[in-house]
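Q: Next up, some structures in structure tokens.
Values in this text are rule-based calculations from the coordinates and carry no lab data. Keep in mind that this is a model prediction, so the values were computed, not measured.
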Structure 1
Amino acid sequence: MTDGVFASPATVEDPDALAATEQAQGDLAVSLREMVDACVRTRVDDDTLTAVAQEVRTLTQRLLVRAQSEPLGLETTSGGRLRDHGNPMAGMRNPIAPPLAVTGDTEGTMSATFCLGAGYEGPPGCVHGGMIAAVLDQVVGSAPARVGRPGLTAYLNTTYRRPTLLGIEHVARAWVEEVDGWKVRARGDIRDPQGRVTAEADALFVVPRWAREHLGTPTGDAGGVDPGDTAAHDVATS
């Protein structure tokens, strides 16, 4: 709910250095994402599998030489905003994230183009239904932030219309249906290259009490961000 919506209260001392770190972190996640896909699809011999597994364990220990014990939480980016880089759908540091880059148009519709590979398979050749729901939760959940009401999911009703195929670009879209104080009802869908709906969802999002003090009144903007500012609400990878 908070990804990129709020300006960070922390001061970024060296934006260029932090941007370089973000680039390195993102590159690592991309490499691991590629490894996950290769791990699922590989047909190499047992000796190679054993050797690679040991190499991966060694590399893991190198990363754990300096690692925090708790989850990542929110971090201040080089752009001075708060982002949850550990987000499993949009986090640029998370190798299991597709990752989704959600953007908004002038009409208030949020969208993300994505293509999921072998690591997300459910039925043969198709994206797992739980992953489809997660994509919709992320994209539909970005719509309330666009109107200054970033909230938590109260419910997400997902309807599966046809298989969402692996290895093919799909587009997830979302829009706000109704704003009622701290509650926002939104809808969204996923479409294949032919424009056919593969899944759709309607959802309710509620701004938690602890976040309301940052948002002013129920009709105010999110943390001083103009809800019409597309860039401020993009779920980017940096």
Structure 2
Amino acid sequence: MSQLLKTTYNVLIIDDHPAIVDGFKNALNFISAEDYSKQFEVFSASTSEMAYQALEKFPTKRLDLVILDISLPPCEKLKIDSGEDIGELIRLQLPETKIMVCTFHSDRFRLQKIIKRFHPEGFICKQDMDTKDFSTAITNVLLKGIYYSRSIVDVLKQTAFIDIELDKYDFLILKELSNGAKMKELVELLPFTKSAIDKRRCRLKRNLEVQGDSDRDLVLNAKKRGLI
């Protein structure tokens, strides 16, 4: 009998929750136990800086899959605000690597933003999943190219009827307002007049369905949605 040919996949798990990392490792072990032809070499990173350092090792070594938590704490030294920046970096530096986003967020604006930035092959909501579901998601992304979990699909179906998009300047306004910026600072930072910035703020409040007139209400709403 000929020896079974094995394929080894390199997988990087980027998440700062040890229980989630263990859950994905269990899922990978489950896949290997079910199919002896699939083996995994697993790497992990729990901070943005560790993720950046891990990615630097892979230009000369194939990286098949990154499982990415988008809610990573920022790293000011590397100018990384969240896991979204890591996802965009992966897409630019390692375009053949498949990305599976793992998140607790289910806000349509946040999901649209992520998809537009780096088009992940996998997108799963942590609340949906157990070990078997994780295994199914990983197998689908590696072999078939795409897997979106139930909650993510349901939210994206809703967006088909909503023609609202936030551009990079909208996100910059939200970020600067959350840092306490006043109109004077916004005018200096953005290529718009005071009137144009004010119109954008009003549109943001309307589109995000903000209850209240203050910038604080807008910032709290954006934070709740995971936009900043």
Structure 3
Amino acid sequence: MPSNFRIMIVEDDATLRSVMVDIFKMQGFEVFDSEGVDEFFNIWRQQQFDLVLLDLNLMDEDGLVLLRKLRMQSDVPLFVVSGRTDRETRLAALEMGADDYVMKPFDTRELVMRVQNFLQRFSRVQGEKKESQSQQHWEFGDWTLSESSKTLTHTDGREIYLTRSEFKILLALVRAGGSVLSKMQLMDVVDKGQYETTAETIAVLIHRIRRKMDDKKIIQTISGFGYRIRTGAEQQDAVQQVG
């Protein structure tokens, strides 16, 4: 099964290293290999890896030293693959940030499956995290609305303060992506508080948002229906037409 993952194998036993390289290449991995710490960091400065397989009994330095140095500059996934079976070494490696500890001798098929399963889960989680982060920031025209910090920022650096109700209305309009939201729909997203929210309340809040943004056109009133946000393309077209 093709993987498109890039891994680094750090192993001082040339025969074992060659076998591991061949096995992972057969499974579709792009494989780099090193026999020691110095060679590893020389390659590391020029390449990026999805996972490192690290032996501990290296010729030039203890593998735990490499692990400690690497964790000071990167969170790249790392499996220790070692003949050291004592509990203290296993715990030390895991405490330093190893994601797994595989003891030699190992079953090559099991090792490949462990790596594949880990990287598939890791990639999925990272993808979901990036998607979640991207959805927390909404860009429209020259503005960015941040859900996490509850801020509205212009490209010129201006940061606009919005009340909770103003923020919720603007966020709902931006999320709608140019679709019309009725006053009734906007009434549902506003904090009710101790006062009754009416269509007039929504109109007042829209007016305040426009005034704070110093832009009367970015929120468009659709007579008899409600409001919609102008998309970036629409705003650019409007500027060109005016010009």
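Q: From 1, 2, 3, which structure was Cα extents along the principal axes in Å, for residues 139-186 alone = 39, 18, 16 calculated on?
A: Working: 1: 39, 18, 16; 2: 51, 27, 15; 3: 33, 21, 15.
This figure was derived from 1.
Q: With relative contact order in percent (Cα under 8 Å, 6 or more apart) coming out at 22, pick the structure among 1, 2, 3 it was computed from.
A: Details: 1: 22; 2: 16; 3: 11.
Attributed to the structure labelled 1.
Q: Among the shown structures 1, 2, 3, from which was the value 13.7 of Kirkwood radius over Cα pairs in Å, for residues 91-170 alone calculated? Show your work: numbers first, answer last.
A: Values: 1: 13.7; 2: 13.4; 3: 16.8.
It must be structure 1, since only it matches.
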